[in-house]
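Input: structures, listed below.
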Structure 1
Amino acid sequence: MSKAAFAALMNEVAETVGTRTVDAQLGDYLNDAMPPDGEAFTRIERACHAAIEAGWMCKHEAGGIRYGRVLRPDAVQGFSVDVVHMNEVRGPRHKHPKGEIDMVMPIDAAARFDGHGRGWCAYPAHSEHYPTVTGGAALVLYLLPDGEIEFT
């Protein structure tokens, strides 16, 4: 999986999001539009695993979290794309100036990201949290409008 091919997959997500507000309802919308057991979700998940195996995704590590910015906002209709691999860990507190869209891909069946299992969730603008994975390992892909995130 090349970065260009991955960008094409992420642009499908951005097109599905369209001009919708980034909030909790957007997570529900994406779970209907791109369901966790559907073809698009599965293609993205497989692409993430292939890119990690190829060494260009999640190539940094700190505090037990493997992570990396995969795409800049200019490649995905104004959204940056980051992917993290977390296993029973709480990440650093951060704020979402314009919101955050998350795609949760459990590696271990019981893994949860902030209580969410396999699927999509979203946080509204100005929300803050400690991203936390419990129940095993998971990949979390997140899209940030204009790439904005503030670590607090």
Structure 2
Amino acid sequence: MITVALGLHLLAALVWVGGMFFAIMVLRLAAGELEPAIRAPLWGRVFAKFFPWVWMAVILLPLTGYLMIFGVWGGFAGLPVHIHLMHGVGLLMIAIYLHLWFAPYKRFRNALAAGDIPTAGANLNQIRVLVTINLVIGLAISVVGSTGRYW
């Protein structure tokens, strides 16, 4: 059971962090050349396809993480430092995503539905900042999580 939890944990992290990497380092740069009236709806379609996967990760990562914390280490008291770091930073990433979903993304969707491209663009920029922050954090904690046992 722990092996399944670890596998699901890893896959969820790869989907979330990899998706953010693609969005920021590839799609953002490619879409930047498009007119705002084309770029904003494109991002709306991208988010509609990507964010359900992020929700899956936001649910699976804590569930599988806690399963391993209690199933392998017997609770928080026995955790190695790198797992404590992964836990805390993971909760921070989830909080950033929840803010992104309920604030700028909600405003982005509403502006896009109303045809208000300037407002959609302003919220798209806020989303970009939050995703970039989460990407940097996610890449760093991926290194911590995968190398921590060798410290």
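No value in this document is a laboratory result; all are computed from the given coordinates. These numbers were taken from a predicted model, which means no experiment stands behind them. Cβ atoms are built from the backbone, for glycine too; each structure is taken alone.
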Q) From which structure (1, 2) was mean count of other Cβ atoms within 10 Å over residues 79-86 calculated, if the value obtained is 16.1? A) 2
Q. Given that P(r) over Cα pairs in 5 Å bins from 0, in percent, for residues 63-126 alone, derived from a single structure, equals 4, 17, 18, 13, 9, 9, 9, 9, 7, 5, 1, which label among 1, 2 identifies that structure?
A. 2
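Where is mean projected area of the Cα convex hull in nm² largest, in which of 1, 2? It would help to have the intermediate numbers written out before the result.
Details: 1: 7.7; 2: 9.0.
Once mean projected area of the Cα convex hull in nm² is tallied for 1, 2, the winner is 2.
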Q: State the single structure among 1, 2 that was used to calculate helix-only ellipticity at 222 nm (-39500 (n - 2.57) for each DSSP H run of 4 or more, over all residues; to 500), giving -28500.
A: 2
Q: Work out distance in nm of label points 7 Å out along Cα→Cβ at positions 55 and 87 for each of structures 1, 2, then name the structure with the largest result.
A: 2
(Q) Tell me which structure, out of 1, 2, gives 3.9 once distance in nm of label points 7 Å out along Cα→Cβ at positions 7 and 103 is calculated. (A) 2
Q. Out of 1, 2, which one gives 33 for relative contact order in percent (Cα under 8 Å, 6 or more apart) as computed from the coordinates?
A. 2
